[in-house]
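Q: Below, each structure is written out as C-alpha cells.
Only the coordinates and a few stated rules stand behind these numbers; no lab work does. Just so we're clear, the structure is a prediction, and the values are computed from it rather than from any experiment. Cβ atoms are built from the backbone, for glycine too; each structure is taken alone.
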Structure P
Amino acid sequence: MRTQNRHDVEFKNLLVTGGCGFIGSNFIRWLMNNRDFSGRIINVDSLTYAGNPENLADIAADFKSRYIFQKVDICDAAKLEDIFAQFEIDAVCHFAAESHVDRSIKTPGNFIQTNIVGTFNLLEAAKARGDQFKLFHHVSTDEVYGSLGTEGLFREDTPYRPNSPYSASKAASDHLVRAYYKTFGLPATISNCSNNYGPYQFPEKLIPLIILNALDGKSLPVYGDGKNVRDWLYVEDHCKAIWTIMNTGKRGETYNVGGKAEMENIVIVQMICDILDEIEPAKDGKQRRSLITYVKDRPGHDRRYAIDFSKIHNELGWSPGESFTTGLRKTIIWYLNQKQWVENIKTGAYQAWITEQYG
C-alpha cells in the first residue's frame, strides 16, 4: 500500500555534489526542468577526469539566477563550510564519488579520501547549519552488498559485504550518513542503486565504452566469460527516484532503486552491436559482434547484482519508466547525435577548457 509521506519542506538552496558528472548532471538537468522545484542549485564539483561542465552548459545559460557552479573539492572542509554559509544551504544531494572499480584497484587511496573523508566533511558542514538544514540525501550503490548467487535480490536489510575498495568506501560513507542521523538527528536519506546508463556517461563504463569502440571499429573487451550479471537503471528513472525519496521518503531510511533489468554483460554487448548494425551499419559491412574480445577477468569481480525495489515502489509509488530495450536504444541514439561531446571527451578538449577557465 502506497503511503503519503510528503514533507512540508521546500528546498530553497540545494547543494548538489558531483553535479558535472554523469548522474549528477542528469539530475540537475531534470530538476531544473521540473515545475516541482523553484529553488537554487549550487553545484560543487572538483572537475576530476569524469566531471565535465559542458554537460550543463545549456543549464548554466538558461537558469543564470538559479544555477551556481563552484569548483570545489569536497575534501576541502574549509571551502565547504564557506559555501554552506554563503549560499545558506538547506539541503544536499550527494553524488560526488570516485566510482570506477578498476580505478579503485589501482589507486584505492583516492577512494578513501573522496568517498569517506569527503562525505564526512559534508555531514559536518550540514550539521553546523542546525535547524536551518532540511535534508542530506546520500546516493550510493548496490555494490555495498557484495555478490549474489544465481538467485535472490538485494534488499535494504541485506548485510553489507563489499568486495572492492570502491564498494568498501561507499559502504563506509553509507554508515557515516546513517550514524549522523542516529547520533545527531541530521535529517538524512540513503539510496542504493543498480548500474546506471544513459546520456553523458564517461566512456570508461561498459555501455558507452562498447558504443564508442563499436563505432570506431575497435575491439569490444568483455571481462571473463561475459556472464557477470547486473541490474540496469536508466539514469532519468534514477533521477526521478531520488527526487521522490527527497520529497516523500521517511527520514533515516534507505531505499533500493533498481531497473528490473538483469542482464549478462555479453548480452548487453551483443545488443549494442545489433542496434548499431541496424541504425548505423559499419562502412566495411561487417557485423560488429565480430569485434567482441574476451579479456582476463578483473580481481574481485562480483558475479551478480540484482535489486529488490519493492520498498520504494510500495511506500513511495516509484517504478522505472524505461525498459532496458527502450533505454538502451535511447542511449545509443544520444551518443550518435552528440558527436562533438564525444570528440571532446576522446581528445581531452574538455579538460583543456576546464584548465583555461578554472586553472
Structure Q
Amino acid sequence: MIQVDRRIFIHFDYILILLILPIIAISYFLINELNPALAHKQLLYYGTGVAVFFFFFLFPVRKTLWLIPFVYWVSIAMLISVHFFGVVKLGARRWIELPFVHYTLQPSEIMKIAFIMMMAYLINQNPPDEKHGYGLKDFMKFSLYIFIPFILILNEPDLGSALILLFVGYGVLFIIGVNYKIWLSILLLAAVSGPLFMASLKPYQKKRINDFLSEKPSYHVRQSIIAIGSGGLRGQSREDATQAHLKFLPIAVSDFIFSFYVERFGFWGGVVLIVIYVLLIIYLMMLVLYMKSNYLIQTVAASLALLLFLYSGVNIAMTLGYAPVVGLPLPFFSHGGTSFITFMMLLGILENLLSFRHDRLYDSVKFGEE
C-alpha cells in the first residue's frame, strides 16, 4: 500500500477541490437525466481523471524537472507527425492513430500540458527581474516556445486550441512580469497585422465569424437562447424542460450544457454556477500572488486560471450568442473525457507543487507492503 507522511496534507489545498466538486456533481446530474448511457460513460471519465490526479499528485515533479524539455519536444514531434500521418475527421487533420489498438490520439491536448510545464520550467530556470520584468531577449526566447506549437496546431487546422496556447503563454508572461514597452509594441503590431490574420482564416472559420456577426443567429444559438429564456428565474421541471429533452437543443450535454442547465435551474442557477467559476479563478490568482517566490506554483496556477477563464468565458458567451460557436467545453461540466482528464492532470500537478513544497517530502511517500 501507499504510505504518505501526514505533513503533506497540511499544504494540500482543499478549497480547490471543494470548489470543483459541486460543478462535477451538477454536471453528472444533468447528463444522467438526459442520457443515462452517457452518464455511465462519464463515470469512467471521472474515474480516469481521479486516477490521473493522484498519479501526478504523488509524482516527484520537482525532482524530475529535467524531463520537461524532453516531454515538450516529444509533443512537438507528435504535432509534426500529424501533418504526415494524421487522421482526418470533420475536415481537420488533428489526430494520429495508435498502432495495433486503432485508437486515435489528439497531440494538441497533450501539448497543452507539456506547454504549460515548459513555461513553468523556463520561468523557474530564469526568473524575471523584480523591478523591470523580462527584457526583449528573454521575451523572444519565450515567444519561440509559444509560437512553435501555435503554428503547428493552427496548421491542422485548429484555431481554437492554437489561440488558447497563445493567450495562456503570453497571459502567464504578463502575470509573471514583462517590460511594459514590449506590451505596447505587441499591441501596435496586433493592430497592424489584424487584417492579414483575418484574410488567412479557413472558410469554415470565416463562416463561424459571419454567423456570429449576422443579425440572425445560427440554428444552434437560437435553440440555446430559447432554452435559456424558457428557464426563467427559477428553472423548469424535468417534464417541462422540452428544449433539451425533445432534442431541440443540439449537443445539450457537451457544448451547450450551460443552456440545458439554465433551462432546468433558471437564471439564479446560472448565476450560482458562474459565481463558482469566478471564485475558482480568483482563488487561483490569489495563489499566484501568495506564492511570490515560487515560480513553478505561480506559472501552473496562473495557467490553470487562464484556461478556466478562456474555456468557461467563451463557452458561456457562445451559448448566449455573444461569441462564435467553437468546440470549447465548459471545464469539469461538459460531457467528455479529454478536457476533464486534462484539467485533472493540471490540478494534480498544482496540488503536488503546493503539498510537496520541500523536496525532502517526496522521500516520505513509499509504495509497497505495509
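Q: Mean count of other Cβ atoms within 10 Å over residues 141-148 computed as 16.1: which structure among P, Q?
A: Source structure for this number: Q.
Q: From P, Q, which structure was helix-only ellipticity at 222 nm (-39500 (n - 2.57) for each DSSP H run of 4 or more, over all residues; to 500) = -12500 calculated on?
A: Answer for the origin of the read-out: P.
Q: Here is a further query. Between structures P, Q, where is relative contact order in percent (Cα under 8 Å, 6 or more apart) highest?
A: Q
Q: Which structure, out of P, Q, was distance in nm of label points 7 Å out along Cα→Cβ at positions 277 and 349 calculated from, if the result is 2.2?
A: Q
Q: Next up: Name the one structure among P, Q that FRET efficiency 1/(1 + (r/R0)^6) of positions 13 and 253 (r between Cβ atoms, R0 = 25 Å, to 0.05) of 0.60 was derived from.
A: P
Q: For structures P, Q, calculate distance in nm of label points 7 Å out along Cα→Cβ at positions 45 and 293 and state which one comes out highest.
A: The structure with the largest value is Q.
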